[in-house]
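See the structures that follow.
No value in this document is a laboratory result; all are computed from the given coordinates. Note that the structure is a prediction, hence the values are computed from the model and not measured. Cβ atoms are built from the backbone, for glycine too; each structure is taken alone.
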Structure P
Amino acid sequence: MLKLKNKYFLLRHGESPINLKGLVSCWPEKIYSPLTRKGVKQIKEAAKKLRKEKINLIFSSDILRTKQTAKIVAKELGLKIRFNKRLRDVKLGIFNGKHINEAGKFWVKKGEKLSSLEYYKRRFTIAPPGGENYVDIEKRTAAFLRDVEKKYRGKNILVVGHKRPLSLLEKMVYGWSRERFIREIVQDREPKNGEIRNL
């Protein structure tokens, strides 16, 4: 486990239409997908919980659903937002705007039967055209964390982001193996919409 100089709170964005429809929306953003009413409510509730944490800084992905999430929290806490591209969602390249099931087929050959472990292991090293794999995401989120750790000490920092990148950040900080991380995915233990986690 990494020894951190700051305390981190991870917040996944509120519910948005792409979550309900199972669509891929990464960057550049092809689908207009603001928070739903439920999503706004989720984040307003999260913001109230965060008041007692004495947050000093807010960093956020610059994709619409995370921007909106961060703005709701920032208003509640009276803080400015620092947007950072390294916190963006998984870039799936040619599958941007497509259904998640269509994207998932990229890692499985026709007629092939893969276990969940084998499937997600491939996603660590194989990227779709114009996209990135999990190692790429680990590198950019690690670079973000290193930069913040160099600049600040003893701060309570909120990081607003997306399910898989936030999970990979947890993997890095806690020193999980790939197999342990994949169990988090398979057992549906990744951050839910509007969920706050501590590092």
Structure Q
Amino acid sequence: MSLPPATIAPFDGRSVCLFCGSSDGADPQYVQAASAFGKATAEAGWRLVYGGGGVGLMGASARAAHEAGGRVVGIMPAFLRSRERLFDDVETVVVTSMHERKQLMYDQSDVFVVAPGGIGTLEEAIELLSWKRLDLHAKPVIFLNLNGFWENYFALIRHSVREGMTPASFLEAYISVDTVEDAVAAMKLAENTPHLKHDRR
């Protein structure tokens, strides 16, 4: 199936890309944090770029940002429209593949925040850091390590460093924060870093 080229309305401000789960998770704090992040993003004047779903943490963050008056762009492959329940109350773009989705989310964003999620979120986090390792981008990557959710992931990276597979300097490729407030503070600090949107693949 072919789709028309993706078009997104221009935006002159900063954009944050949120990678997170399409499920609610076992702890209600996950959804609460996603909602708080969406609201805080809108209040800070940032546009939220996310995977387009209306369920799970994705839906909670987008809905909260939208209700707080923020700009939201959802990007979703056509085959997931039913499964992830496209949230069409906001600007949405339907693409043909997962790769196109991730590339467009990357291109439209200045900063990445990785919140708790499943295998899909893990894959997105790995690709973000892989691109950074290959010097394909220098955009900040912030992990929302709510209740230590990402500790095992960080342990795997440290193991790779100890085994000589990854340089120790790579441990500085990402930021880990424990709260939504700290994630937003890290985003604001990133406004003064020289990555900007023109740093593209």
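Check the numbers for distance in nm of label points 7 Å out along Cα→Cβ at positions 14 and 158 across P, Q and tell me which is largest.
Details: P: 1.2; Q: 2.9.
For this comparison of distance in nm of label points 7 Å out along Cα→Cβ at positions 14 and 158, the top structure is Q.
Comparing structures P, Q by distance in nm of label points 7 Å out along Cα→Cβ at positions 62 and 110, which one has the largest value? Largest one: structure P.
Thinking of P, Q, which structure, once Cα extents along the principal axes in Å is computed, gives back 46, 36, 33? Kindly include the intermediate steps, with their values, before the conclusion.
Working: P: 54, 38, 28; Q: 46, 36, 33.
The structure behind it is Q.
Can you tell which of P, Q yields 3.4 when distance in nm of label points 7 Å out along Cα→Cβ at positions 54 and 190 is derived from it? Going through each structure in turn, the value belongs to P. Each of P, Q could give relative contact order in percent (Cα under 8 Å, 6 or more apart), but the derived value 21 comes from Q.
Consider the structures P, Q: one of them gives 18, 12, 8 for semi-axes √(5λ) of the Cα gyration tensor in Å, for residues 134-173 alone as calculated from the coordinates. Say which.
On the way: P: 18, 12, 8; Q: 18, 16, 6.
For semi-axes √(5λ) of the Cα gyration tensor in Å, for residues 134-173 alone, the value 18, 12, 8 is produced by structure P.
Computed over structures P, Q, mean count of other Cβ atoms within 10 Å over residues 86-93 reaches its largest value in P.
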